[in-house]
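What follows are several structures.
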Structure 1
């Protein structure tokens, strides 16, 4: 059995829009989503798992855009993220691999320093403090004399002013090791320094370079003092926006990065680790003046870019995803189109394509540059511009499968501000109608879903602002106004994002890959 549409199949991803029965703190319920609410009432809809086991991470872990788009495109549940690293780090396997062994040998041979850098929290989205602790323990076991830690302060995947507890936990852990010369050397908010993504703001990376590598910046005696001082100056500041700081003794930074040091970036998620990795590893580096480029042994937790192989050295081997949906559609001769703005462009392309920046033959990828200003001040983001481009691509009748990511619900939801998040969602709602109208005119189908939750929970159980993702399920709506809507029905089952690939293939008239999870729909005989 197969199905054929005169028009295209369009996948519309509302980033960060989950389902929750709660009204308090739920921007989805408090927004006037006339289009989306009507589509939910008038068309077949189911809920998809977008967190935990549904996307290859531990149960009860919140979803994120990387694993969500991986699952959508892969059609399979791939063990990854913290689950993948847990197996290698917590199980000890990584410490017997050449990368770790050579990092340790390098500092022993040169009597140099081992540096760790990454987001310090247990958010399990970009990193986990337990992985850092395991590596510190192993380093101490192997006789490493001097360690410096450069912390990127979270407040985004964890409560917005929670960092002191992670600093305290790290300090306590080092004390339990016997108080070796292991110290925090520098830090700053993850949305201020170092952790830019998609080459949107190299100035962040440059500021991080000056802070971590050169040891330049406002000096404090401890990370605690830095955070307390910044909060006294601005009590409302979220951790993710804390300014950079350098820990100093006698007015000298305690942990600049020098020749022959070893540096391990401990994020396991790629997007916010690629640019700083490039700065450390590229000889020809045009993005800013590094002033000084120390020759270090640099390794990432994983390979952050599988096409350019950045970095070349990794603590844990990368995830391999075979036969993603775009590859199958390309092999069957379908033309494809993918679009988002900068902050989610990598998700709708790289992650959806099975961790590859190489678009398959016949696929056109289009990026709209994101605003640099905080998204809560411009919550409409680039939704209108994205829609203009997508509608033009639909009307061109060149493409059989098109996909778009609207970042608003997630990127604005991370501020936990109801007013701006409502504006963000209502902006997307207006755009959805334009897309539906264009697809309907050509006799196609639009599938509307999300990669994870966020905007539906801006307040946690204790009534505090919640900036992190959620574990909630996400909607999956089949907007089909053609006669084909009578040729299938929703299947019975407990479905997740990984079931979308086979569903989209089936709606494109193509037999799904046998390795994929089953489709969400059942065709009638």
Structure 2
């Protein structure tokens, strides 16, 4: 039996599972080349049709069970002739989908789940969810708390939904909550729907404690517009975000805690939470943005049908890329070994690394990456010239897991770049190009089990460190096809792309190998 989880709305995606394993996953943004696309994932469904899949059971998730959206999806599934049955869609599924995905892949037998994002499902006649806390085990799912952003015309009470019991505490308020607060603050500074850029920008400021204490009085859309705009104010808004989440966790602390929803893409805050709650086991869901909700709803289908689920050991679950010599123009593909790639990196070249299945989500983890020697003083400028990004934005670093503690404070592993730990002096001296202005680095720890090829490159390189950024130009999602790779190659100063599965190196005709 093939079970489909279809995520509609923001960051739409599709997951197919068979015998408890994910056999297909993709995101509409990668196929459309539009980073923030929403709606129904038509291109993913077309790809499923092209790959010859037939679905036996389909669950969908969005913000709500909206009749028009659901009917359009059902009609398209039937039009493609990949599904013949009724589509199962829940009321108020958004935070529940986040929670189920994160809990299953955390590996915990029981845990408390924190879901925070800009907004989740609408609650009829009331408002929309912005924060949910669940207690989950392998047998049960109970929502103990839900924060609702109240619409001005709201006059009804919350209705029953997945996980809701008579004991669920609802806090209904017209104050802007943390996820939306961070989004609107980012927009205030010119980073609409780009909270990650604001996170990088704010690091250069200093906290204004008087402003910090005044923020709770300004938690309305109009109030946020009136807040000051400066480098120090930016740092203060990050501090407020961190403080409020920390207080929420303190009030609801449990031995096992799981964090999901788009607010937990804030890797600076994640690291601080990990360091604060050392006596607990914490799991930060790498697909905490809405792209993971198709997996969550597919997991729910398995749980309802009492089918086993094989939890993800990594997030390399996307599509593969094969070279196509027929598409080459002023480029050529030549045979080269991995040792040659290390040689290119030694000589200060940026090398694209393409291998295996694509990473799900927004982070490049060595399968769709651009790599560079981080010990080069001007490495950040070199990479920025290719990526065409803002100069203040930091770059991530991949490090051998066995060497992590030589270079960074705290933690043991960070395989999915969900933390920005503090750099030790050795790191700041050897590779200052990947150390941000606040002495943090977004880090990926690498071992043989999670990425054999990247591990071998790091093992052969002069230091166990490489600058690692996603394979795309600014404004685009991570490259998904060979055609996308060629677009980036032709529209940048990138000179080398290594397809590790085929041991082929892509170079321009006027480039020496």
Fill in the blank from the handout: Calculated from one of 1, 2, P(r) over Cα pairs in 5 Å bins from 0, in percent, for residues 200-375 alone reads 1, 6, 10, 11, 13, 13, 12, 11, 9, 7, 4, 2, 0, and the structure in question is 2
Handout entry: Top of 1, 2 by distance in nm of label points 7 Å out along Cα→Cβ at positions 88 and 192, largest first
Key = 2
Practice task
Match the computed value 2.4 of distance in nm of label points 7 Å out along Cα→Cβ at positions 40 and 472 to one of the structures 1, 2, and report its label.
Solution key: 2
Problem - Per FRET efficiency 1/(1 + (r/R0)^6) of positions 256 and 416 (r between Cβ atoms, R0 = 25 Å, to 0.05), the highest-valued of structures 1, 2 - result: 2
Fill in the blank from the handout: The value 29 for relative contact order in percent (Cα under 8 Å, 6 or more apart), derived from one of 1, 2, belongs to structure 1
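All of the numbers you see were taken from the coordinates with simple rules; none came from a lab. These numbers were taken from a predicted model, which means no experiment stands behind them. Cβ atoms are built from the backbone, for glycine too; each structure is taken alone.
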